[in-house]
Structure P
Amino acid sequence: MNLSFKEKSLWLMLISLLVAFGLYFGKTLPEHFALAHSEQPERALWMTLAHANRFAVAVMVLVALSVVGHTLIALLDRRTATDERDRLISLLGARNGGFVLATGVFFALVAAVHTHGNFIFAHVLMLGWVAAEFVNIGTQLWLQRRGVQ
C-alpha cells in the first residue's frame with residue numbers, strides 16, 4: 001500500500017495519541033477511582049500532583065513521538081505537497097472532530113455541575129479533546145482511502 005505523506009502523518013498522530021493518552025488514562029482513572037473509595041483522603045493532594053506529572057509526561061511522549069516520527073517520514077518521503085483533495089479532507093475531519101469536541105465540552109460542564117472538585121471535569125474535557133482528535137484523524141484516514149464524495 002503506497003501511502004502519501006499526509007496519510008503517514010495521520011497514522012503517526014493516531015498511534016502517538018493512542019500511546020500517550022492510552023497510558024495516561026489507563027493508569028490515572030483507575031487510580032483516582034480507587035482513591036475516591038478509600039479511607040485515605042489525605043493522599044488526594046499527592047495523587048493530584050502525580051496526575052499532573054503524568055499528564056506532563058503524556059504530552060512530552062506525544063511531542064517526542066510526533067517530532068521523531070515526522071522527521072523520519074520527511075526523510076523517507078519527500079512528496080509533501082498537498083492538493084485541493086487533501087485540504088477538503090482536512091476540513092471534513094476538523095468538522096467531525098469539532099462536533100465531538102463540542103459534545104465533550106457539554107459533558108464536562110455537566111460533570112462540573114454534578115461532581116465535587118475538578119478531577120472529573122478536567123478529565124472529561126481532556127477525554128473529549130482526545131476523542132475529537134481520534135474522530136478528526138479517523139475521518140481523514142477514512143476519506144484518504146475511500147475518497148471524497
Structure Q
Amino acid sequence: MAASNAAQNQWEYQIRVNLVDAFAAVARANPADPSLQPLNSILVKYNATMKNQFDAFSDFCKDAEQRGDTDTDLYRWTKATVDKPGKAQQYATRFTIYADGGKEVYDKAIADGLEADLKPLVGTILTRISKIDSNPASNPQPPMQS
C-alpha cells in the first residue's frame with residue numbers, strides 16, 4: 001500500500017472544467033464578471049486563475065510563431081487543432097485551472113480541494129470537472145509527425 005501511495009504522489013495534477021455555454025462566453029470576455037462570483041471565490045481560495053483551452057492553444061501558437069519556434073511536433077499538432085473547423089466551438093466551454101500561483105500542474109492535495117469545492121457548481125455554472133494527472137501513460141501525447 002505504501003508503494004502505491006508513493007507512486008501516486010509523484011504525479012502532479014490539473015483541474016479542468018467545462019462551463020455552461022452562457023457562463024463560458026462571459027468567462028472568456030470578462031473573467032471578473034459578477035455572475036462568475038461563486039466560481040471566482042473558489043479560484044481566489046486556491047490562488048488560481050482559469051483559461052479557455054482554445055484560447056490557450058491559440059496563444060501557444062502565436063507565441064511560438066513570434067519566437068520562430070514552429071518546427072516542433074507540439075506546435076504542428078496544436079496549430080492543426082486551432083485551424084481545424086469546429087475546434088473553436090468544441091473547446092469554447094473548456095477551461096484549465098492554473099492554481100497555486102498560476103502553476104499548470106500542482107500537488108494532489110490542491111487538486112483534490114479544488115475538485116471538492118467545485119462540485120457544488122456542477123449543474124449551475126459548470127457542466128463537468130476533470131482531474132488530470134501528469135503521468136504520461138495516462139495522457140495522450142501529440143502525434144509524431146514527419
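Please treat every number below as a calculation from the coordinates, not as lab data. What you see is a predicted model, and the numbers here were worked out from it, not measured in a lab. Cβ atoms are built from the backbone, for glycine too; each structure is taken alone.
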As an exercise: relative contact order in percent (Cα under 8 Å, 6 or more apart), calculated from one structure in P, Q, equals 32. Which structure is it? P
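Can you say which of P, Q returns 57, 31, 19 when Cα extents along the principal axes in Å is computed? Display every interim value, and only then the final one.
On the way: P: 57, 31, 19; Q: 45, 43, 24.
It traces back to P.
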Please state which of the structures P, Q yields 1.1 when distance in nm of label points 7 Å out along Cα→Cβ at positions 11 and 131 is computed from it. Q
Structure from which -13500 was derived, helix-only ellipticity at 222 nm (-39500 (n - 2.57) for each DSSP H run of 4 or more, over all residues; to 500), options P, Q: Q
With distance in nm of label points 7 Å out along Cα→Cβ at positions 35 and 115 derived from the coordinates and found to be 1.3, which of P, Q does the value describe? P
